[in-house]
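> In what follows, structures are represented as structure tokens.
Read-outs throughout are calculated quantities, based only on the coordinates presented, and are distinct from any laboratory measurement. Nothing here was measured: the structure is a model prediction, and the numbers come from that model.
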Structure I
Amino acid sequence: MTLLAKMEAILGPEGLIRQDADRARYDQGARYDRGVSLAVLRPADTRQVAACVAAAARHGARIVPQGANTGLVAGSTPDDSGTDLILSLERLKDIAIDGDNASARVGAGVLLSDLNAQAAAEGYALPIDLGADPSVGGMVATNTGGARFLRYGDMRANVLGLSAVLPDGRVLSMGRGLRKDNTGPDWKHLLIGTSGVFGIVTEVELRLSPLPGDTAVAILVPAGPDTILPLLRQAERRFGTMLTAFEGMSGAAIRAALDHVPSLRDPFAPDPVPDYAILMEVSRTAAMPGDPPLDDLLQGSLGALTEEAPELLADARFGRPGQGWALRHALSEGVRAAGKLIAFDLSFRRGDTMRFCARMREELSLTHPEAVVCDFGHIGDGGVHFNLVVPPGSPCATDPAAEAALRDRVVRVAVRDFGGSFSAEHAIGRRNQAYYDAYADPVLRGLAGGLLRTLGGAGIGAARFD
């Protein structure tokens with residue numbers, strides 16, 4: 001029996017997609033990555049996932065797991081060989097909310113928006129804020145963080161347990177919804193943030209958080225680059241756990257978003273857009289008797305800060321939370337529409353984030369003066385989306401070798417000179433593989449290879465850790 005005949009016997013006709021036209025949306029990534037698959041597998045449960053993985057392992061075929069396919073590093077799409085099998089988890093859609101445990105047991109194909117819509121009825125949410133609408137399985141595979149990492153952490157901090165299929169088809173169930181369990185190694189962390197290489201997550205038990213009952217935002221204009229970290233420390237000191245986001249936005253990125261989405265409100269009008277601004281959010285589950293409205297608390301605290309440390313803050317603008325977040329979430333598409341986008345997802349110690357950006361601005365002004373730096377990101381956790389926009393006629397827009405050289409330069413400075421990470425929260429896909437090969441500790445790579453052999457296969461997916 002051929003491999004595809006075996007897959008059809010496992011999945012039934014509705015679970016196997018072979019035709020080119022029908023495979024197109026699975027072969028195409030969220031942006032630029034596109035490959036050619038042999039077929040798309042659509043299992044309906046963990047048992048079918050395991051049977052497909054075991055059959056592929058026996059035939060020496062590579063499986064690429066895919067959730068909502070919103071990733072940006074070619075981690076969920078096939079290569080160009082036409083031999084990869086995409087295993088779509090889109091049919092694994094079960095959701096069970098446990099209000100008493102403040103948790104949810106969900107299939108890997110459940111979209112974040114669907115989970116939160118159902119959890120909201122119980123007064124809860126998975127509070128990881130993203131510009132896209134990914135699947136829960138993909139969020140686990142990439143250890144997604146998002147804009148509210150500062151308060152709620154990443155997926156690793158919110159996964160209580162999971163079920164997964166190993167590279168040889170064995171099924172493991174790890175964690176029982178417990179927040180405390182020190183009976184041995186916490187094996188689920190091998191599956192979180194490792195791109196599906198060690199196994200395909202099919203079901204996840206998630207810790208939920210109470211929905212905030214009160215939220216307020218301000219857009220801060222720091223007095224200069226050197227005052228951004230002192231502002232963050234002041235915000236943490238004044239608001240504690242109520243501080244949920246501290247998002248940096250360069251003026252170039254803001255202008256790109258305003259140009260691309262005319263319906264956005266310009267919070268600085270009629271004044272010009274500043275060189276840099278920060279979206280700060282504070283929230284609380286509920287106010288205690290006698291507590292002032294959160295908007296008043298935020299404005300009063302920032303007013304006091306301006307009096308006590310006038311050298312830190314040049315301006316603060318206030319408005320409805322939805323308006324501030326609409327601007328923040330429009331940045332990605334805005335910079336993408338502004339020209340040829342060369343994007344990086346980097347992470348640093350918090351004190352190094354702005355120093356790296358300043359260093360690269362200075363260097364690029366000499367080596368690539370046509371490149372506009374449109375950075376934005378998570379100042380509160382050291383993450384930065386370091387985006388370069390170049391005009392269509394630039395060598396970096398027309399010559400793949402020139403673009404690759406620029407990418408290598410930026411990553412080299414980030415990793416070697418600043419001790420940063422080349423993948424803050426997109427994990428490893430084909431686009432990051434060369435950087436993993438270049439910068440990963442050889443000892444750790446050897447351990448990863450040994451672990452893959454122990455798990456009974458050469459690994460799953462687009463990334464390679466050995």
Structure II
Amino acid sequence: MLPHSVLPPAAEAKARRGGLIAAIVASFLTPFMGASVNIALPPIGLEFSLDAVTLGWVATAYILAAAVFLLPFGRLADIIGRRKVFIAGLASYTVTSILVALVHNGGQLIVMRVFQGVSGALLFGTGMAILTSIFPPSERGKVLGLNAAAVYIGLSIGPTVGGVITDAWGWRGIFLLNAGLAFFALVVVLTQLKTEFQECKGEAFDLKGAIVYGLALCALMLGFSELPDNIGFILLVVGAGGLAAFVWFESRIQFPLLSVKMFRHNTVFAMSNAASLINYAATFAVGFLLSLYLQFVKGFSPTDAGLVLVAQPVVMALISPWAGRSADRLGPRFLASLGMAISAIGLAMFIFIGNNTSMVYVIAGLVILGAGFGLFSSPNTSAVMGSVERRQYGVASATLGTTRLVGQMLSLGIAMLLFSLIIGHVRISGAVQDELVSSLRVAFAIFTGLCIVGVFASLARGTGVPVPPPPASPHRNIKSST
């Protein structure tokens with residue numbers, strides 16, 4: 001909460017209002033785009049003649065770039081100002097979304113998705129940290145619940161709107177629409193949010209750690225895509241070794257990119273992030289896989305496929321605000337763990353999916369999965385942000401965002417690995433629908449197992465009651481900018 005000695009009540013209220021609107025719009029952007037692009041992948045693949053694995057990289061390139069830069073940008077935001085970084089993210093996201101819509105081949109598309117992911121990283125590590133900074137702990141769960149609801153609303157309308165846009169104007173319209181939304185959020189920030197947050201001003205930025213961390217993540221993801229070839233195993237070993245070196249280095253410098261102590265001595269923080277990684281690894285590829293299933297196996301149009309997939313995020317959006325408010329009273333452990341268990345049930349239903357599976361069965365699985373994810377996300381986020389000091393909000397937010405993105409990379413990595421092993425490097429079409437269904441069944445079996453492990457990780461956090469931050473240091477740097 002902003003101290004009244006720094007900002008007058010009217011300015012504080014305006015900062016909260018502007019911060020909430022901007023963060024909600026920014027949180028809406030990425031899931032809306034992701035859900036829309038999932039629906040548009042089959043037309044993109046047809047236009048650019050992309051095989052199954054390369055088509056997966058259209059989605060993965062964005063996530064990999066965002067994961068590589070999210071943690072460094074979160075730390076940078078704590079040092080130079082979260083508002084500055086947030087503004088830079090919205091501006092660059094607007095530009096890169098327009099550029100994605102102008103590409104002429106698959107290679108250009110993947111490259112521009114990388115740049116769009118870098119822009120997204122500027123947003124992921126700052127929006128939630130700004131919300132946590134300007135609202136008091138007593139309102140944290142409610143506000144984060146609203147923020148999570150924006151995410152799920154984006155997921156909800158993404159498949160439908162994306163399908164309609166793709167059918168009517170082509171897939172490029174999706175990116176142009178995202179550019180417009182990002183520009184609107186930029187205007188809101190510039191006109192409403194005049195408060196800057198620099199609670200680590202003057203501290204050094206760990207450039208070496210950022211480089212090692214980024215290269216290690218790239219090696220891991222490239223390794224997944226190259227399995228079972230020898231180069232895939234080599235890259236996985238290099239990536240794992242790079243992450244181990246990163247952790248060792250971070251524990252020995254004064255101003256680390258990521259404080260290892262946050263994991264060693266804070267069980268709630270460590271296990272909540274672990275639960276987040278597992279949950280996203282188990283659930284993120286569902287939309288990607290079912291979009292291919294509905295269009296290539298069931299013969300649905302992008303619009304019709306979007307109408308089916310909308311079932312999951314609608315339930316998420318309905319449950320998430322209630323789960324966030326309940327976490328303020330009950331603590332996140334029970335709700336998040338229950339959500340993970342329900343998600344496992346929904347995923348298990350898709351293990352039995354086939355060519356003749358009814359849409360009632362598919363929608364029922366999506367509803368159950370949506371209910372589980374809605375119960376998990378807001379309480380888990382509240383646990384992470386409530387377990388650290390105010391000065392660590394940027395890094396904590398970026399760390400949680402990174403676990404989500406790494407989980408998403410693993411989820412898509414598992415899908416692409418199975419495509420490589422079962423389908424091969426061929427275009428997805430009706431001719432390989434049996435192989436596609438087999439890939440889906442194996443993927444959902446793996447995801448179900450991951451989610452079951454995630455239940456125990458969620459329970460291992462302990463009571464999970466959010467810890468109020470200590471009184472603000474008289475030296476913390478929160479100011480009104482003009």
Structure III
Amino acid sequence: MPGFPHGRPLHFNLFNNGSGHHEASWRLPGSYPLANLDIEYHERLAQLAESVMFDSVFLADHVALEGAARRPAGRIDPLTVLTAVARATTRIGLIATASTSYNDPFNLARRFAALDLLSGGRAGWNIVTTPGDASARNFGLDSQASHFERYQRADEFVSVAEKLWDSWEDDAIVADREAGVWADESKIHTIDHRGRFFSVRGPLNTPRSPQGHPVLVQAGSSEDGRDFAARHAEAVFTAQHTLADGQAFYADLKRRVKLAGRDPDGVKILPGIVPVIGSTEAEALELNAELDRLVLAESGRDRLARQLGLTPAQLPLDKPLPDDLPSEEEIEGDKSRFTLIVELARREKLTVRELVGRLGSGRGHRTFAGTPEQVVEVIEQWAREGAADGFNIMPATLPSGFELFVEHVVPILRTRGLIRSEYQGTTLREHYGLPRPPSRYAPRAASADAAPAGVAARGSE
């Protein structure tokens with residue numbers, strides 16, 4: 001397929017966000033406001049994505065409850081949900097969000113290893129460094145740690161998790177009934193990690209999983225987030241509103257990955273796209289307008305104020321953003337989302353009310369209302385012009401928006417060779433074309449660590 005990276009189809013992930021990614025989707029007639037809490041709903045949506053050979057499904061997560069009266073806010077722990085989904089599917093990857101700020105490496109590494117084992121090698125971890133004082137107060141803290149410190153902790157957290165996943169060699173289990181030996185203890189290793197944030201002896205008490213490690217996913221686009229992704233991520237979910245921004249992010253992150261001594265093709269960049277689909281462009285635009293009319297402006301302003309480090313009183317609905325906003329350096333929350341929001345408002349000269357409406361449709365991701373053919377044109381353009389290795393599909397309404405995508409957009413993608421027609425493997429790593437990392441403690445991995453200068457061994461530090 002000329003014009004696309006390596007001539008391969010694109011990667012597609014379904015971001016399951018309950019009743020939809022538009023903030024007002026749950027208010028439409030026929031919507032399902034309890035979708036987040038229904039395991040059969042999660043299973044059916046994953047099965048639909050699997051039927052058209054999507055690489056993965058993804059669940060976000062939060063550890064604080066805000067605005068519960070105004071929109072669906074209750075969530076079930078993603079790892080719990082995806083363990084059930086693993087039993088209802090056979091091939092599709094299962095990516096769960098989990099925070100490095102409010103977990104410990106041993107427990108979280110064990111839970112992800114369990115999901116990978118139970119699913120036959122389909123687990124992925126979306127690594128987040130949770131912002132917000134509300135979250136901190138749920139864990140005995142008065143306020144959030146600084147942005148820089150959250151990423152420092154995340155860096156060590158992931159390093160410890162990888163050591164724990166490596167602590168069992170692939171052939172450690174021998175299950176020799178006659179000799180009475182279940183495992184070769186010489187192939188199970190303590191890690192004896194002692195660092196700034198964690199002291200962990202190991203080994204993990206869960207054997208090595210089918211993928212070696214779950215696929216590591218990351219979504220931060222700040223300077224710290226990009227550097228972290230360059231060191232650790234194997235897939236990146238990102239939010240860019242324009243093609244130019246997408247191209248700039250793609251080129252910058254691939255450059256950082258190369259500088260980190262890794263293969264840029266080993267990091268898949270998947271921008272979010274929020275499709276609103278109609279049989280005609282006018283029909284799609286009308287649905288989008290109906291959704292925007294249902295957004296509660298005051299509720300959206302409250303959330304915007306938190307993101308910008310302001311009070312709601314500082315954001316009159318029918319005026320533009322104040323001129324004297326904090327700088328990104330002063331924001332200790334989500335820096336990349338702060339910058340995206342401010343640039344969108346300034347570039348398009350939006351009032352606060354208009355900005356709330358725009359963010360309600362996709363929280364800064366690329367929102368597009370149009371026909372199936374027009375949606376495909378956007379996808380093809382971003383891939384062809386160096387902004388994406390694939391896409392994080394975020395339907396404005398669920399399940400209806402994804403059902404339309406499957407019925408009308410996927411056949412066009414398939415005709416153009418942009419999406420696979422069948423799975424070539426069984427693991428998420430195989431779907432993404434990623435290598436299986438060896439245990440650093442295995443003899444072959446040890447010899448790789450001793451490779452000549454300039455040859456990077458996976459998992460080395």
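> Of the structures I, II, III, report the one carrying the highest value of relative contact order in percent (Cα under 8 Å, 6 or more apart).
Top value of relative contact order in percent (Cα under 8 Å, 6 or more apart), among I, II, III, belongs to structure II.
> Out of I, II, III, which one gives 10.4 for Kirkwood radius over Cα pairs in Å, for residues 214-253 alone as computed from the coordinates?
III
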